[in-house]
Structure P
Amino acid sequence: MTVVQILLPAFVASLILTGIHAYLGVHVVERGVIFVDLSLAQIAALGTTVAYLAGYDLHSATAYVFSLGFTFIGAAIFAMTRVHRKTRIPQEAIIGIVYAVSAAIAILVMSKATQETEHLKEMLVGNILSVSWKELAKTATLYALVGLFHYVFRERFLLMSMNEEEAERRGWNVKFWDFLFYMSFGFVVTSSVAIAGVLLVFCFLIVPSVTAMLFAERLGPRLAIGWTMGALVSALGVMFSFWLDLPTGAAIVATFGAALLILAGYRRAFRRPAAA
């Protein structure tokens, strides 16, 4: 097997992840719920852990349904606890609490599992090099459907992320549409974490969006910058992992961090600071 055959699936997986996460990252950053994907990922992992303890295979369709079901519960929690931007208790605090409780319960559940706990660990950290073309095709189809859903209702989702007061003024049911947003987010996170792990998914979600905000204010240019950065950095990270014999996921995460530092330094050195 050639180097290209080994690395190409990981690179294609990175492109697929970049496509959906760079867009969702715009919403996450605008809403100020930076760690929502970590929390939803932990809830999804809890669902899979419960399924395993109930006697189902970790990679079975039933385990996936368990994971999605738990993620939908998390989506409902985040939608119902959405608070006004000026509240004393930010939603990020609630997200952190949900993450900590979910992690603790997962540890308690795993303490009752006597076998294959290593597979549970792999599910949390991911292994992007082992992804198959069949899995990539299924993931790309799922993300395309989520993307279509967001395109159809783009006005509502974008307005509620960027101008909550205006959405309320129009009489929209903000909590209902928040639930739909987090539910679609849950579909993405449940699949992404199984492929790439929590840290890499977090980078795909946040780093391209933050970088784009340094150079653009409108949605179109921000998406273009985010997608371009994600594609280029993913390719570099995959190559660095091969050249230096490093874990692929960690190499991509480190490359994202280095790229953000370089671009932020360029922004500070050569461009006027953006308006507050």
Structure Q
Amino acid sequence: MNKIHSLSKKATVYLFLIFFSIIFIGPFLWLFSTSIKSPSENIFSYPPKLIPEQINFNNFVEVWNAVPLGDYFINSIIIAIISVFLNLIFSALAGYPLARLDFKGKNTIFYLILSTMMIPFQVIMIPIFIICMKLNITNSYLGVILPTCVSAFGIFLMRQAFLEIPKELEESALIDGCSLFDIWWRIMLPLVKPALATLAIFAFVASWSDFLWPLIILKDPAKYTLPVGIAYLAGTFSANWRLIAAGSIISVVPIVLIFLFLQKFFISGTTEGAVKG
């Protein structure tokens, strides 16, 4: 009887998860369905048809050739990679002393950093733009990257990851003559790979999907990122939703690939790595 109850409970949980998975993946399936429909097919038909009558992949080729989508793609890749790298380095550098070192005002500094998460970017957007103008980095990759090269969330995440590492490892390294930088670089960072992978995904998604700041700081269309290019695409093909959907699918692919590549690090824990080390 208990076994039947356990199986029914597990089946209910799986049905619940499947139901909500379908709800969350539904918009993406509809977007992909729209991107491969032929021009003769009505995408607004009722009831909606998820499976196209005739599959047409020419929409991807057409949208790629109609606008410099390849240039937008490369611009986004460059900005996202540099932004992720700087976020990982700066967040880890800031999170380590807040977690492992004792100094006056440590908690105050940490709470002040956390408080910045309550400030919307739109509030500080104009001051940041003025600073970028004075630094003469508007209309450049640097102007897009610098304001987002570190975040309070990243510092918080890395601080929590460093707190999970046993103190004995750090003490042993100090006895062996390691400097604080060596401890951070050679011991701490390898043990917080799951947190680094998590932060990398968040930073990549934030940089890749950012629309407002690149739209403000970039004036040269040749330097547009993919979200800004997609907005331009919507203006160019205001009535052709198939091409707009195809461009949107192209912009989503790197995010999916990054997640699939880094998700394997989520299942490993920092303390487990410390024991193995």
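Just so it is clear, none of the values below were taken in a lab; they were calculated from the coordinates. Every value quoted in this text rests on a predicted model; they were computed, and no experiment measured them. Cβ atoms are built from the backbone, for glycine too; each structure is taken alone.
Before moving on, here are some points about what is shown:
- Highest-scoring label, criterion being distance in nm of label points 7 Å out along Cα→Cβ at positions 137 and 161, among P, Q: P
- Among P, Q, which structure scores highest (criterion: Rg/Rh (Cα atoms, Kirkwood Rh)): Q
- When Cα extents along the principal axes in Å, for residues 81-200 alone is computed across structures P, Q, the figure 53, 36, 20 traces back to P.
- Each of the structures P, Q was assessed by mean count of other Cβ atoms within 10 Å over residues 17-24; the largest value belongs to P.
- Highest-scoring label, criterion being distance in nm of label points 7 Å out along Cα→Cβ at positions 9 and 185, among P, Q: Q
- Structure (P, Q) behind the derived value -22000 of helix-only ellipticity at 222 nm (-39500 (n - 2.57) for each DSSP H run of 4 or more, over all residues; to 500): Q
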